[in-house]
Structure formats: C-alpha cells, structure tokens
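Listed next: structures, encoded as structure tokens.
Please treat every number below as a calculation from the coordinates, not as lab data. Remember, predicted model here, so these are calculated numbers, not experimental data. Cβ atoms are built from the backbone, for glycine too; each structure is taken alone.
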Structure 1
C-alpha cells in the first residue's frame with residue numbers, strides 16, 4: 001500500500017491534545033508517525049502548508065436511503081457526498097424500505113456497503129420491528145451482524161414500556177439507544193416551529209414541548225432503568241436544560257445537534273418565501289434556541305455534531321410547504337457552514353468543532369477512527385479554512401440537492417480526504 005507523507009500542516013487532533021505544525025506519515029493504511037520534519041524515501045508528498053490536518057469526520061446520523069429509496073440516494077452517492085464533506089465514517093439510519101430490523105437485514109446492508117461504499121459505513125438497527133413502535137427487534141443478533149446502535153429515527157418510540165425495555169437491553173448489551181424525540185400528539189400535522197413565524201405564515205406548528213416532553217420521559221426512564229440514551233437532533237433550549245441536569249446527575253446520556261439547528265432559525269422560512277428546503281424535523285427554531293445549542297456545544301453538554309443528512313428528490317420538495325418532505329441534504333456543507341457561522345464568529349473554537357466531529361462521536365458509538373494516534377486507521381481530512389466558495393446544489397454529488405443554503409458564500413473548504421490511507425479526494429476533486 002502506498003506510503004504518504006503529509007508535510008507542514010497544522011495538525012488538530014483533539015484526542016491527543018495536539019494542535020501544531022507537524023508532518024504526518026501514513027503507511028499500510030495506518031498512521032505511522034506524527035512529528036516535525038519527517039523525511040522518508042519513496043513516499044508520495046502532500047504539501048499541507050496553510051491547511052488543517054485532522055482526523056476524518058464521523059457522522060452518527062445520516063440517511064443513505066438504500067434499500068428501497070434509491071431515487072433519493074444510495075450508498076454509492078451518499079458516501080461520495082460524505083467524502084466531499086470530509087466524513088470518512090457514517091452511521092446509516094435504519095428507516096429504509098424495508099427497515100433494517102433483523103439480523104438478516106443488517107447482513108444484507110453490510111453486503112451493500114462492502115460493494116458500494118466510498119467511506120466507512122456502520123448500520124444502525126431499528127429498535128422495533130418495522131419501526132412500528134410495538135415489538136422489540138432481536139438486538140443481540142443484530143449486534144453480532146454489525147449493528148452499532150439502535151434507533152427508530154424518523155419516528156418516536158411512543159410506548160414508555162417499549163422504551164424501558166430498549167434501555168434495559170442497552171444496559172445489558174452496552175449499545176446506545178438513539179431516540180427521535182417527538183410527541184406525535186403534540187406535533188400533529190405541524191411543519192414549522194410554533195411561534196411568531198408560524199403565526200405570520202399561517203402554517204401548522206410544532207411546539208417545542210413536542211420534543212422536550214419526550215426528552216423528559218426518556219431521561220426519567222434512563223434514570224430508573226439504566227442504559228445508554230443518545231438523543232438525536234436536539235433543537236430546543238428546554239431539551240438542553242433537561243440534558244444538562246441529567247448529565248450533572250451522572251446519567252449515561254449523550255446527545256447530538258445538527259449543523260442546521262446550530263446555525264439557522266425559523267426566520268429563514270419567511271425570508272426564503274416558503275422554500276421547502278427549510279422544512280426539517282425537528283423544525284428550525286428561534287434564535288434563543290440556537291444560542292442555547294451553541295453554548296451547550298461549547299460547554300460540552302452537546303457531545304456531537306451529526307448531519308441528519310436527509311436527501312430527497314426534486315419531486316419530494318417541489319410541493320406546497322405543508323405537503324413537502326422533511327429534510328436537508330447536509331453532508332457536503334456541514335463543515336463549511338459550521339466553520340463560517342460559528343468558528344469565524346468566535347462562538348466555538350476550531351478544536352471544539354473538530355472534536356465534536358471526530359473523537360467524541362467515535363468514542364460514543366465505539367467506532368474506529370476519530371484520532372490520529374499511531375497505529376490508528378489513516379482516515380484524514382485536509383481543510384482549507386480561508387477558502388471561500390459558493391454553495392451550488394447542482395454541484396452536489398449527493399442524490400439530494402435539497403439545501404436552503406443555495407447561493408450562500410461560505411468560508412472554509414474540505415480539500416483532501418483519505419480513507420485507510422487511500423486518497424478519495426484531492427484538491428477538491430473526487431478520486432472515487
């Protein structure tokens with residue numbers, strides 16, 4: 001396997017508390033050495049002067065749509081989009097058609113991944129059969145087949161008894177239960193956040209209590225019955241307050257926030273003139289909620305940034321707002337949006353951003369990578385933090401062009417990506 005020497009880059013590796021100018025040597029698909037002024041014979045040189053060299057990003061929450069919805073996305077296009085965004089590892093949600101809800105389904109997904117994936121993909125299994133919320137899946141067998149977490153994402157587990165049992169199995173198996181927190185009775189047919197914007201636009205609304213009420217329930221179940229509760233796409237200040245208290249108590253709870261919930265507000269729905277690409281579940285919230293999420297990320301209450309990449313076809317979104325599908329295609333813009341809107345404005349540090357995209361998610365879901373330690377997989381990203389570029393959805397390699405960022409100018413770009421020491425993108429051009 002090719003020997004690669006990355007020279008003169010600013011290495012940011014939060015797992016090892018490393019932030020400085022170093023050379024990085026890759027051999028046999030692994031990190032061989034990090035030091036100043038490495039010199040070896042026969043290595044391909046990548047000059048990273050002026051760039052940041054970091055572990056490849058790890059996304060705990062994305063939708064690859066395969067099997068069953070390949071007209072939206074498939075593993076090949078989704079993982080190439082991941083590479084474009086600097087993500088070398090993905091956890092694929094199980095709300096496919098059919099759902100990934102059995103040992104056989106996990107093994108089938110693993111075969112698809114082996115054949116098509118440009119990045120590492122780890123399947124999540126469903127909590128309940130068919131994601132119907134009633135009967136638990138056989139989690140032990142699914143874990144043996146390769147499932148790294150369990151979730152009915154896209155749907156809440158409304159039965160408290162079923163969630164109790166899921167958490168007890170989580171405790172026994174040592175695997176996270178990732179939850180989509182939404183009370184369907186409160187959410188109803190809502191499509192935007194309940195508040196000023198929903199009133200002005202006359203759109204059915206989703207109250208913040210639809211999320212925080214379920215967060216409170218599941219934290220109480222975790223408190224009583226144990227397990228590892230991972231709360232997906234947190235979007236409200238009230239939810240953050242509940243999670244902070246639970247962490248102070250020592251509960252095994254972790255959480256994630258999306259790039260769009262950290263940077264966009266409900267005002268965008270009005271400003272964009274009902275652009276359905278702003279329609280996401282949970283909905284974009286208020287500036288007060290966004291401020292609470294950003295502060296919680298900076299403090300470490302929010303553990304992880306996860307994209308909730310939700311690609312859709314043009315027809316899925318080319319409808320009246322109330323009928324369009326929920327979701328944003330986010331893999332290819334995640335780093336740039338976060339760097340432009342949070343790091344450059346001083347709301348979080350580059351080190352914290354990279355930690356929330358690398359070592360922290362890898363540790364929470366017990367995945368390889370997330371670090372540039374010697375002997376670890378040579379999954380790396382090289383970033384150009386000063387480069388400006390304009391978002392053009394037509395240039396996305398994802399099957400989903402559904403982004404509310406079309407035309408935005410962002411500062412910060414993913415330049416080069418390696419997976420297991422193989423160059424998958426170089427100078428912004430895909431090699432896979």
Structure 2
C-alpha cells in the first residue's frame with residue numbers, strides 16, 4: 001500500500017470532500033481521512049443544506065453565488081456517475097423577510113445588484129397573497145416564551161421581503177458529500193474511513209506526515225485541516241492551536257421537523273423562508289413537513305461543546321423557535337412531541353470561515369465552516385486547491401494574498417478576507433447567516 005501522498009485532507013464532510021476533489025483535479029495525489037464510516041456522515045449529514053446567496057459581505061455572497069452555479073448543474077460539476085445515486089438541488093427559491101434586525105435587507109439588495117444575483121422585492125401584500133395563513137406583525141427583537149412581552153406586537157407590519165428565485169436546498173447533504181468523493185476518486189484521489197488522526201509529524205517547521213489510529217504512518221508534505229467540529233483538536237495536534245488571531249469554537253445546534261398546518265391557507269409555502277424578526281427559518285421537506293430552527297438570538301445564547309462528548313437529545317430550548325414561528329403562523333399549533341436533529345457547528349469569532357495557510361508550513365486551514373458554508377462547498381474545493389497550489393509553489397500568501405477567480409460568475413476575491421489573522425469583520429451578521 002502506498003503511504004505517500006501529495007496532500008492529506010483531514011475530514012470527508014462536504015468541505016473536505018470538495019477539497020480532495022479540487023486538488024485531485026489539479027493532478028495531486030490526495031488522501032482524505034475521516035474518523036467515521038463514509039463521506040458526509042458527521043455534521044454534514046445534519047445540515048439543513050439550504051443553498052442561498054444572501055450574505056452580509058461581498059466575498060461571502062460571491063462565494064455562495066459561485067457555489068449556486070455548481071448546485072444548479074450538480075451532475076455536470078461532479079462529472080461522473082456515483083453508484084450511490086446523485087443528490088438533488090431543489091430550486092424552491094428563498095424568501096427573506098425585511099425586518100428591523102436586518103435593516104430591511106438594504107445590504108443584501110446592494111450586494112445582489114453588485115453581483116448580478118436575481119431577486120424580486122415583494123410587498124407585504126404580495127407575501128400575504130402567497131402565504132395567507134401567515135401574520136406579518138413586528139414581534140422583534142425576539143424574547144423567550146416566558147418573557148411578559150412574548151407574543152406582543154412591537155410595531156406595525158413588516159415591510160415585505162426579498163425573494164431569491166435561484167436558491168433552494170439540497171435534498172441529501174450526506175449523499176452530496178459522497179458525490180464529491182466519487183468525483184475526487186475519478187480524478188485519482190483516495191479515501192480512508194474509520195481512521196482517526198493520532199499524531200501529526202513535523203520537521204524543521206514543516207509538516208511531513210501523520211499517524212492514523214496510533215499505528216499507521218502516512219507521509220505527506222501537505223495537510224489540510226477540514227475536520228469540522230474536530231478541527232481545533234487537529235490544529236492542537238499540529239501545535240498551532242493558539243497561533244491564529246481568529247479563533248473557532250464548537251457549539252450545539254438543533255432543529256425540528258414539523259407538519260405543515262393542514263389548511264388551504266398554508267399550502268403555498270413551498271419555498272425556504274428566513275424571518276429575522278422572530279429568528280426562525282423554514283425549509284420544505286417531504287410528506288407535507290418542513291424543517292425549522294433558530295437563526296440564533298441573544299436571549300437563547302449558545303452552548304459550547306466538546307465534540308467527543310455532547311448530548312444528541314433534543315433539549316427543551318428547541319421549542320423556543322417553534323413558539324416564535326407560531327406567532328407568524330397562528331395555525332401551526334404547538335406539537336406535544338417533536339422530532340429533529342442535534343449536532344455541532346464549528347464556527348469562528350465572526351462566523352466567517354478561515355480558508356488559509358497556517359504558521360506551520362504545509363498545514364492549511366478550512367475551518368469555522370459550519371452552519372453557513374454547505375452551499376459554498378463546491379467552490380471552496382476549488383478555492384482551497386488554488387490556495388494550496390500557490391503556496392506550495394512558493395507564493396507568500398501572508399504578505400501577498402492570493403486572488404481567487406470565481407470563473408462561473410467572472411469575479412475575483414482576495415483570500416485575505418478568510419485569513420486566520422484578519423481583524424474580526426464588523427460587517428458580519430455574527431450569526432449563522434454570516
């Protein structure tokens with residue numbers, strides 16, 4: 001067995017598999033290693049998998065818009081048949097309500113204009129016609145259900161919303177990661193599962209390999225950390241856990257599956273919705289159900305977790321975004337029992353990912369990606385391949401940041417935006433919306 005590779009990618013979730021594909025398509029002999037049994041089995045499998053382009057920053061929106069082009073031609077992007085089947089992009093469109101909390105989407109409209117992302121501004125009356133079972137009073141800022149102000153309107157109706165027609169969701173995020181694995185393997189990549197990284201070897205300030213399961217040594221000059229919620233532990237193995245200005249943390253998140261109210265007034269909501277006023281989102285699912293969770297509120301806070309020791313049971317707090325959503329959809333009702341998903345997000349200080357080299361030569365970072373980077377993954381694979389290739393060819397990215405051309409939207413972005421040593425980006429939403 002050949003234990004020498006041009007690059008090893010730690011992680012085979014949607015981001016890691018995309019990076020393996022991006023490098024393999026450039027002719028690199030790559031290996032993805034993952035502690036679980038198959039690609040996308042970790043936090044990727046728990047993703048709501050919404051594909052959208054409305055971010056708080058130009059670079060974030062541009063990368064997501066590039067990724068959207070890949071999802072729209074998913075079979076073409078993968079370029080090979082996956083015996084496991086093909087994930088599907090369901091282009092339902094995304095409706096984002098204008099709220100006080102998002103400044104009536106002024107920034108997102110301006111960014112969409114700059115990037116030529118199609119959108120439609122809908123009045124409250126237009127939305128009411130499409131969602132006749134919904135109410136559009138202002139309730140924000142969100143409070144917990146035991147607050148005396150809960151459920152009390154705080155102003156007149158919202159000012160409408162913006163509909164992004166070329167957005168939607170992926171029906172099977174784990175299968176999407178497997179599709180990227182198949183694409184990478186078609187380009188010569190290898191994957192190793194049930195393999196835990198137990199040590200990272202360095203010499204003279206550079207990576208030279210790693211150990212798997214405490215016994216097998218893999219030789220490689222390049223390692224990419226795409227380990228999701230375990231990324232901080234991988235960086236610690238490499239001795240660079242505290243070397244970046246931007247830190248990451250692991251937080252617990254949960255969402256539920258709800259039955260759509262069985263009335264004619266609620267039959268039309270077959271698109272994704274984001275409602276910053278009540279900080280709840282919805283995403284259509286099969287069988288008259290939809291997924292819903294919280295965008296994150298100050299009142300709810302967040303729970304940092306150890307990725308090797310956390311509770312996968314839904315908590316009582318999962319009811320809070322349901323209560324808030326019921327303000328918007330009075331016929332929703334409150335279920336006696338709820339089912340859903342609990343998993344972890346790996347997030348950065350400003351919720352913008354780190355795509356960068358590191359203080360250890362040959363060790364690269366694709367971390368802090370959870371919650372809002374699923375839709376960008378196909379483009380991120382190409383971005384990281386460009387970054388790694390440039391740095392390994394001698395480019396000093398820290399002094400002269402690599403410029404990455406998003407070929408499908410014909411736009412270049414400076415990768416210093418994703419630097420590990422950037423200042424916290426004050427234009428971020430500081431939430432899962434990024």
To which of 1, 2 does the computed value 0.75 (FRET efficiency 1/(1 + (r/R0)^6) of positions 212 and 324 (r between Cβ atoms, R0 = 30 Å, to 0.05)) belong? 1
Mean count of other Cβ atoms within 10 Å over residues 28-35 - highest-scoring structure of 1, 2: 2
Read-out relative contact order in percent (Cα under 8 Å, 6 or more apart), computed value 24, structure in 1, 2: 2
Given a computed value of -6500 for helix-only ellipticity at 222 nm (-39500 (n - 2.57) for each DSSP H run of 4 or more, over all residues; to 500), which structure among 1, 2 does it belong to? 2
When 1, 2 are compared on mean count of other Cβ atoms within 10 Å over residues 180-187, the highest value belongs to 2
Between structures 1, 2, where is mean count of other Cβ atoms within 10 Å over residues 116-123 highest? 1
